[in-house]
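Enquirer: Each structure below appears as C-alpha cells.
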Structure I
Amino acid sequence: MIYLRAFAFLIVSSLLTIYFATLGMIGVVIGAKPLTRHRWVVGWVPAMMWAIEHLLGITYRVIGRENIPAGPAVILSKHQSAWDTIALQAVFPPLCYILKRELLWIPFLGWGLASIRSIAIDRKAGRDALSQVVEQGRERLKEGLWIAVFPEGTRTAPGVRARYKPGGAVLAKRAGVPVVPVAHNAGEFWRRNAFLKRPGEITVSIGPVIEVKGVKAEEINRLARDWIENEMTRLFPYLYKDEAATPPATDGDAPA
C-alpha cells in the first residue's frame, strides 16, 4: 500500500506542479503583476497539502500560531524534506524563499518558483550573494511578502545538527523586520529525496518573535539557532538521545 500511495502522489503532484507553474508562466507572458502571479501559483499549496494528507497519510499540527506577527518577517526554519517547502506556505502569510539558483532550472517547478519572485542566489558568489539576498529581500518585504530561509543551507536528517548560516539574520537586521524561528520533524515521515513516505503527524512549532532593533545579526542568528535546536530537543528528544544537547555553531561566512 505504501508503494501505491507514493506512486499516486508522484503522479498527482507532478500534474499539479505542471498546471500551476504554467499559470505562473502565463502570468509572466501577459505582464500580470508579481503579487497577482503569486496568488495564481500558490493555489498549488492547498492542492498539494490535500494530496499529502489523503494520498500519503501525512498530517500536521502547529504549536505557537499566536507568535506569528502581523507584518512581514523573516522565517528561519529547520529544513528536513520537501514537505517544509510546501507547508510553510500553508502556515504563514504569503511568502517567498531564498533558494539556490540551480533550482530555477528544474522544469515547471523552477519556472513556478521564478514566477513568484523567489530570491535565487549563487552560493559560490560569497559576499556578493549576501548583497543579492539583502537587496532583493528588501524589495519583497516592501511588497508585503514574508521571506522563508533555511539557515542550515540544505536538508538535514532528523537528529542531525548543522551550522546555521547568517543570510536570513543579516536580511532581517538590514530590513528592520523581526525573525520567526520554526522547528519541525518532517524528516521523520518524508526523508530527503525519498520516494516512499511514512504516514503520521508532523509537529510544527513556531517560536517567539526575535526583534532585531539594537541586536547584531550574529546574535539574531544565534538566538534563532538556540531556540530551534532547543525546541527540537524538547519536542523530539528521541532523535537526539545519542547527541550532546549543545546547538551547532553559526557560520559567519556563507550567505544563506
Structure II
Amino acid sequence: MIIRDNEVVELQTPTGPMRTYIFCPAAGGRYPGLVFFSEIFQVTGPIRRTAAFLAGHGFVVAVPEVYHELEPAGSVIAYDAAGAERGNAHKIAKEVSAYDADARAVIAHLQTRADCTGKIGSIGICLGGHLSFRCGMNPEVLATACFYATDIHKRSLGRGMKDDSLDRFPEIKGELLMIWGRQDPHIPAEGRRVVYEALAAAGINFTWHEFNGQHAFMRDEGPRYDPALARICYDLVLEVFQRRLGEGDLRGG
C-alpha cells in the first residue's frame, strides 16, 4: 500500500509534550493501530523505514520520541559511541512510570483516530522491545512484539535501575512474540532463560524465537544487519498482528 509519513502529533503526557510520528496507509478507511517504540537513538532512519514497512501492510503506526523529556523535540541520536553513551544515560535517567504514561498516551491517541479501528498492537526494538513488553501490560493491547528486549532480565530500566517488569508478566493478556539474537551480548543465554521461565510460569500466551544474530540484527544500517533474518522476523510480526488485530479496510483499500 502507498503510505503517508508526514503527520506529526504532540501528545500530552505527565512529563510534557511528546512528539509522535504517524505512518499510515494513504487509502481511506480504518486500520489497526501499532505503538512502535524505538531504540535508544530515537526516530532514526532505520526506525522510520520499519514504521513505513508496517504502515504499508495496513497499520496506523505511531512512533513516539522515547526521550521527549530529555532531548529537544525532533532530536535523533547518532549511531556511534557517543550516541550510545548518551542514549544509555537517558535510559536510566527517566522514571519507569513516565515510560508507562507515554505508552498509555499513544494508545489513547490511536483509539481516538478516525483512521484506526481501535484494535491495538505494540512493537519495539532494543530499549523499545522492553517498552513494548510493558505496553503489552495495558488491557487494550491485543498483540505485542519485542525484538531483543534489553534489561528485562536485569531489572535495570529507568531511574534507580529497579524496574518491575519481571513481576508484572501476568498483566499481559494479549499474545506475545519474543525475538532474540543468540550472539547478543546484552541479553546472554542466562538472561533469556530468566525471561522464558518467568513467562512460562505465568502462563502467558507467547511465542519465542532465537536466531543466530547479533544485537541490532534488524537495523538496516551498520555491520550487524542481517537482511535474511529481518525478512523472517517481519513475516512473524505481520502474522501475529494480522491474526490478532485484523486487517481493517486493507482488502478493500
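Enquirer: Given that Rg/Rh (Cα atoms, Kirkwood Rh), derived from a single structure, equals 0.95, which label among I, II identifies that structure? Could the numbers behind the result be given before it?
Expert: On the way: I: 0.95; II: 0.93.
The value was obtained from structure I.
Enquirer: Given a value of 2.3 for distance in nm of label points 7 Å out along Cα→Cβ at positions 121 and 137, calculated from one of I, II, which structure does it belong to? Please list the in-between numbers first.
Expert: Details: I: 0.7; II: 2.3.
Source structure: II.
Enquirer: Out of I, II, choose the structure whose coordinates give P(r) over Cα pairs in 10 Å bins from 0, in percent, for residues 57-96 alone equal to 22, 61, 16, 1 when calculated. Provide the component values of the computation, followed by the final result.
Expert: Details: I: 22, 61, 16, 1; II: 26, 47, 20, 7.
Only structure I yields this read-out.
Enquirer: Can you rank I, II by relative contact order in percent (Cα under 8 Å, 6 or more apart) and just name the one with the largest value? Working shown, then result.
Expert: Working: I: 26; II: 18.
Checked I, II; max of relative contact order in percent (Cα under 8 Å, 6 or more apart) sits with I.
Enquirer: Given a value of -14000 for helix-only ellipticity at 222 nm (-39500 (n - 2.57) for each DSSP H run of 4 or more, over all residues; to 500), point me to the structure among I, II it was derived from. The partial results should precede the final answer.
Expert: Working: I: -14000; II: -10000.
Going through each structure in turn, the value belongs to I.
Enquirer: Given structures I, II, which gives the highest value for distance in nm of label points 7 Å out along Cα→Cβ at positions 1 and 233? Working shown, then result.
Expert: Values: I: 3.8; II: 2.4.
Comparing I, II by distance in nm of label points 7 Å out along Cα→Cβ at positions 1 and 233, the maximum is at I.
All of the numbers you see were taken from the coordinates with simple rules; none came from a lab. On a predicted model such as this, the values are computed, not experimentally measured, just so you know. Cβ atoms are built from the backbone, for glycine too; each structure is taken alone.
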